[in-house]
Structure I
Amino acid sequence: MLGKTLLLVVGVPLAATGLALGTADYAIVDVREGGPDGRRIVVPVPISLAQVALGFAPDKVRRVEAPDVAEYVPLAREVLEELRQVSDVDLVRVEQRAESVLVRKTDDLLEVHVSGRQGGEVEVSIPIEALQEMLDSYDGRSFDTSALLDALRGAQGDLVHVNDGDQQVRIHIW
């Protein structure tokens, strides 16, 4: 009897984890430091496993407090709705000396590209649908981090790429 109970207690979570890993989207976190010959750390994180882990996290991790955002949520919803309707377009372009910022809508993505004078670059590409799901998770004071993770399901490609020359961080959904 003890053997069957132990098998059940250990087997069910392992089977659930295996199922989650087999069907999961992965967030690949790729960190390179020290230039081309430096260290590289690559961590594949199944999104479904991260959601399971959030179930055991303290409340302050499960929700991201942002009470000042409440007044802007209706406007953000309108902007996202308009972005769905328009063709690809550059929304903001700022160029000053060796620095530039470009915000644009491409297909179903909102993209932000920033180039600095020291050669640093930041690129962010987020599906508009994921932004809508993030807004939907807002309760007037905070965002639900589990819903934020869930919003990334189905996204493909680079979400974030930061490069300052010697160090790079890339988060890719696969």
Structure II
Amino acid sequence: MLGYISVLGFAATVPLANYMISNVGSVCIPDGPCLIPVAPGLMAPSGVLMIGLALVLRDLVHEKLGWKWAIGAIAAGAILSGFVAPTALVVASVAAFALSELCDFAVYAPLRKRQLWLAVLASGIVGAMVDSALFLHLAFNSLDHVAGNVMGKIWMSALAVPLILGSRYLRRSSRRG
């Protein structure tokens, strides 16, 4: 059940991120993103929170339903993002999202059986860096907020480690008992 909920949540995060980047923030730059503070002195486009969550939900999909579902969820999220934003944001979002999720997946898959917490954090960092740089460059021809963007996504990955570890523990406990 958690796997299917994760697929739905994952698919919803990308359109929500695209909506937020143009409409939600403490500061909205003309012809640019709406920004939120993510750390002292660091601002990031507001969609960062949803994309950080997407990186984590993709890991949960992988844990609960397997790698084929994870790849399918990546494709679904990329397609759905095309329905909610201006063309320039859609192209940037789909390109950055698809590439960053595949990079995240490439790091997560080999590490997950050895050290799950490391897989979640390492894949989240790689995905955050790729997504942040590529999206900001393609959407706004700027890397001005890349540090804040990466930081916001890393916060979401770090917050999710207990959830994913707890999910794995519960799955193992139910198999034993």
query: Taking FRET efficiency 1/(1 + (r/R0)^6) of positions 95 and 143 (r between Cβ atoms, R0 = 25 Å, to 0.05) for each of I, II, which is largest?
result: II
query: Given that semi-axes √(5λ) of the Cα gyration tensor in Å, derived from a single structure, equals 35, 24, 15, which label among I, II identifies that structure?
result: I
query: Which of I, II yields 0.90 for FRET efficiency 1/(1 + (r/R0)^6) of positions 55 and 87 (r between Cβ atoms, R0 = 35 Å, to 0.05), as computed?
result: II
field: Read-out FRET efficiency 1/(1 + (r/R0)^6) of positions 119 and 135 (r between Cβ atoms, R0 = 30 Å, to 0.05), computed value 0.85, structure in I, II
entry: II
query: Among the shown structures I, II, from which was the value -27000 of helix-only ellipticity at 222 nm (-39500 (n - 2.57) for each DSSP H run of 4 or more, over all residues; to 500) calculated?
result: II
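None of the figures in this text is laboratory data; all of them are computed from the coordinates on show. All values reported here derive from a predicted model rather than from experimental measurement. Cβ atoms are built from the backbone, for glycine too; each structure is taken alone.
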